[in-house]
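I've put the structures underneath this note.
Laboratory data are not the source of any read-out in this text; all were calculated from the coordinates shown. Small disclaimer: the values here were computed from a predicted structure and weren't measured. Cβ atoms are built from the backbone, for glycine too; each structure is taken alone.
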Structure I
Amino acid sequence: MGIIKATVDEQGKGQFNDGEIIENKPIGFPQDGGKLRPYSNIVYWAHARTDVGSTIGEHPHQGFEILSFVLKGNLEHYDSKQDSWSPLNTGDVQIIRAGNGISHSERLNKGAHMFQIWFDPDLANTMYNPASYDDYAAETIATAEEAGYKVKIYAGVGGVIRLESEGISIVEYSFEAGTHKLDASAASVYSIFQMEGSSKLGAGDDSETLETGDFAKVDQSEALVIDCDAACKYFVIESPLRPSYRTYSEMQTS
């Protein structure tokens, strides 16, 4: 198993409106600094938050699938497709399939926290598709309970969110104290954000300690072993180790 850890301090940084909105970027672009660049078919991951409320002005996108997860509080979203503002509340998710072009804006209200994550659905094809979007209310997200943990399933088997990007599963785990073992695939990459608490990921010498806000990229593994001293929470994306199409990350390194 290979683990690359990016602590809060090792992640890329960003801000809007003189710091009214601040961002940590577990996966970012060179100008963001930080340890990790795009990989698999994941292009970008930002954890944005505001104490005062602020708006990210209208800006364009093409090709990518852009998911926004409201972790805390609420925000409002505008895009050129619907030409109006719509609310998103705690637990809600929005996907924009940017296709041949869309412009949008986000208004984060006071105390809001969100993830925004970009995926590459094969830009060679999606750049020519009509743009579209879907909103998913928190109550439509599937949940399940296993021995020792609860699961919220956003995308993949049992998930309601439809992505064009290949091989994506998005799950949130709420673990009780103790050791947990999850099945994994050596053909996948696992991108893990420690949302709450602390944990040890892996076993023996092949392990890393994660604190709240830390991030880990895991590959070449047939199991994920998580040890939590107290209750902890993970946000996990499974993506293909080698997508079947040439990805944005490959284009940037070739």
Structure II
Amino acid sequence: SHLKAFMASLHKLQENEVMTDVTLILPDQSAIQCHKVVLAAASPFFETMFQSGLKESAEQDIKLAFADSGTIRSLVKFFYTGDIKLTAENIKAIVGGSEFLCCKHLKAHCEEFLMGNVGLSNCIDYYQFGKVFNLKVLVKTAFDFILSKFREFMEISDFDKLTEDELAEVVSCDRLNAENEDVVFEAVVHWVNADPDAREEVFPRIAPLIRFPFCTQTMLIDKICCSSLVLKSECIQLAHEAVWSQFHL
């Protein structure tokens, strides 16, 4: 097609350094010869830079340090060809670069890649990463995955890296896939024990979100009511009420 042929010609001109008018200096001190008009058309960051009237707009050499050299090279190649190879290893750097350069279409393409690769080993990581870069659909996808796999929380990589607010959002969600609240209690205790010095004081704020009446009697009597975390907090009253309600059904 005309578009593909046009892009291929542009890339060939860039590779052969024909009519280039700006040099990008990368962190490793290597250089890429480019065309200002291509960079400006592909990135609002460069468009603003070249039209600002500031000294950068007139300089031949532009030093870039927002990402590693390999990432910047991949981004420049994308500007000229529309192609970019996304992998689990480079995706975060590409997202960061697309954010810095204000490349919305590339950022959306990266989000699709991330959404298609959410799994037990990365759902927490992608959930938190998505919030940092405002990848709303990814955040929802990863959050829904966490809810659906909650019964296997011990297999979820980095579960204990959830923040207090994130854990509260998960355990309080009505769509949480747990056989009963025993799993929820164990998950919260597991999270607290990952950093007891900092999190024991958090437990009383998270525990009321656990639906104690839906725990099994065995869990309530043998573990919850004997738990040092529960005994040291006002939640012991909730546990006792849950036991009482089950024995008086």
* To do: Taking distance in nm of label points 7 Å out along Cα→Cβ at positions 47 and 191 as the quantity of interest, name the structure among I, II where it is greatest.
  => II
* Asked: From I, II, which structure was helix-only ellipticity at 222 nm (-39500 (n - 2.57) for each DSSP H run of 4 or more, over all residues; to 500) = -15500 calculated on?
  -> II
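Given a computed value of 3, 18, 29, 25, 14, 7, 3, 1 for P(r) over Cα pairs in 5 Å bins from 0, in percent, for residues 103-174 alone, which structure among I, II does it belong to?
Traced to structure II.
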* Of the structures I, II, the one that 85, 39, 26 was derived from, the read-out being Cα extents along the principal axes in Å -> II
* Asked: One of I, II was used to compute relative contact order in percent (Cα under 8 Å, 6 or more apart), and the answer was 11. Which one was it?
  -> II
